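These notes open a run of structures that come right after.
What follows is calculated from the coordinates using simple rules that are stated; it is not laboratory data. Everything quoted here is computed from the prediction, not taken from an experiment. Cβ atoms are built from the backbone, for glycine too; each structure is taken alone.
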Structure I
Amino acid sequence: MSFGRNSARKDAIGDNLPLAVAVIIFTVFGLSLGDALIKLTSGDFVIWQIFVLRSALALPALLAAVLIVRPDLLQRPPALIWTAIRSLMLVAMWICYYLSLPHLSLAVAAAAYYTLPIFITLFSAAILGERISRLGWAAVALGFMGVLLILRPKAGDFNLYALLPLTAAMLYAASMLLTRTKCRAVHPLILSVALNIAFIGVGALASLLIGAFVTGERDGFLLAAWAKMGSSEWVSMGLLAVSIIIGSVGAAIAYQIAPPSIIGSFDFAYVGFAVLWSAVFFYEWPDMLTLFGMALIVIAGIMSLRQ
């Protein structure tokens, strides 16, 4: 019976490509600015502190929005198991991406991460049964060349952190296909609530385990103790909460109302914003080879869209 209701809601949701494109561009603007702030404060906060406090600030606002918009949504949501799996995949994605930021420039991490349309193309074929044309395979090869130009791995001098944005891209692509196929009947506000609950749960559990089992000096973005919170720290955390609300709600809306292969290409606006924030906040300017690699990845994304 509930399956019939869920299917009816899913079928009732029509695609709205112009709205989805506008939403995803605004979403990546907010997320890129939040990620720049994460990189800026990575020496002050531990990742688990960000997860817990950021979502603790975001969650009341999201629940208030649910009560105003659709109070009935607080009942048991459809696709509960799939929503939980999607949330944990996105938490794992953010862990991988955030851990790379202290070790890579924001522009390089963003460019490596935005191999996303390539993985959406591959996963759409593997999971949804979509056929990959010759143009699609050419896009995959071109995107891979772009990644090599940006990361330029050297034998004996390979930076393992360079793999983290690529892993994050795979997790994000899989989670957005899940959003489209299994969680399309779930309201975006509920998807965002579930994601922020997952952030709090994972962050709190990790903090407890690290405190209980990690002995000796604790430092770094992963293992350090929580930082003391003053007024400026709370302002930073509030801005991060706004960013995650925009990101979690916006991505859910965009990928529910338009095909992932199309929205994934417009997701590329993040790369441009990342280059901008790198220059503004960190005075990091990509060299010519990196810019060429970024261009190849963007072209590959457009080719993925055309195929």
Structure II
Amino acid sequence: MKIAITGGSGFIGKHLTQYFLARKHSLVIISRQRQASKHPLIRNITWSELKSDVKVLEGTEAIVNLAGESINQRWTKAAKERILQSRLDTVAQIADIVDRMERKPSVVVNASGISIYGTSEKASFVEHSEPKVMDFLSGIVEQWERVMDQIQHVRVVKLRLGIVLGTDGGALPKMMLPYKLGVGGRVGSGRQVLSWIHIEDLCRLIEFCIGNEDIIEQINATAPHPVTNDEFGRALAKAMRTSHWMPVPAFMMKLMFGELSTLLLEGQRALPLLAIEYEFQYKYPYIDIALEQLLNPQVKSLPGKT
């Protein structure tokens, strides 16, 4: 299968590239600057080159769009504009590319986010839950998904990502730091819900979405068992063989991270209803299994809790 990936140099993109290469798929990596690759199954192309000619993408069966400015930075006015515009511009370019392709891909899997549901300690959200714009992130995702409707004449899957867990990128290394220093504990109240997914399960779910023609529109890319911040911290401390004891006050997080602190202080229970209905099989459905595998891969994990 020939698959095009945007954002291939990012945390998720690197893992997805290696996942597809292990399965002998032919890849086209789209980026702003041409990247050198010696792998026979990888071809690199730039956005500017695709503006003049899309023939290199002919025969592509799927496009996976993971491109966008990182949200892991202080949300200044300029940063907010970059975060939003990078997502809108990339989707617009993909819509234009697909429109100009003579043989169109069968599907575009476009990254999105569970932030579209807003935050809540008590409510649970599934794919047909109504979007609720209540902060910067939910507003970003609402606009992002709206422009995805510009992609015409192909199946579009809006992949609503939760917190993606991996040791080489994303949120987990930052969440591990206090525990490495021996001062790990709940953040704020500890009751805020964290909807997460293991990076390997995310790669497998993307492949699942590509291959399953019945999956259209949005799908929650989360594990079936979300946890509270306190539960996550206890599982992380256990996997790191350290203690979970020192609470971090909410005001301290706000001082350190500004508006970005909402990612840690406010949560949402986003359940992968469609993935379960379509019988996607998670390798890491429970947080203790996921963290144990990530941090101690040489040790066979025990079954998780229900």
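Comparing mean count of other Cβ atoms within 10 Å over residues 17-24 across structures I, II, the highest value is found for I. For the structures shown (I, II), mean count of other Cβ atoms within 10 Å over residues 65-72 is largest in II.
Looking at structures I, II, which one was helix-only ellipticity at 222 nm (-39500 (n - 2.57) for each DSSP H run of 4 or more, over all residues; to 500) calculated from, given that it came out as -11000? Source structure: II.
Taking percent of Cα pairs over 19 Å apart, for residues 161-248 alone for each of I, II, which is largest?
Top value of percent of Cα pairs over 19 Å apart, for residues 161-248 alone goes to structure I.
If you line up I, II by FRET efficiency 1/(1 + (r/R0)^6) of positions 105 and 129 (r between Cβ atoms, R0 = 30 Å, to 0.05), the top spot, with the largest value, goes to II. Calculated for structures I, II, distance in nm of label points 7 Å out along Cα→Cβ at positions 97 and 289 is largest in II. Each of I, II could give relative contact order in percent (Cα under 8 Å, 6 or more apart), but the derived value 42 comes from I. Identify the structure, out of I, II, from whose coordinates volume of the Cα convex hull per residue in Å³ was calculated to give 146. Here the read-out was taken from I.
If distance in nm of label points 7 Å out along Cα→Cβ at positions 73 and 217 is computed to be 3.4, which of I, II is the source?
Derived from II, not from the others.
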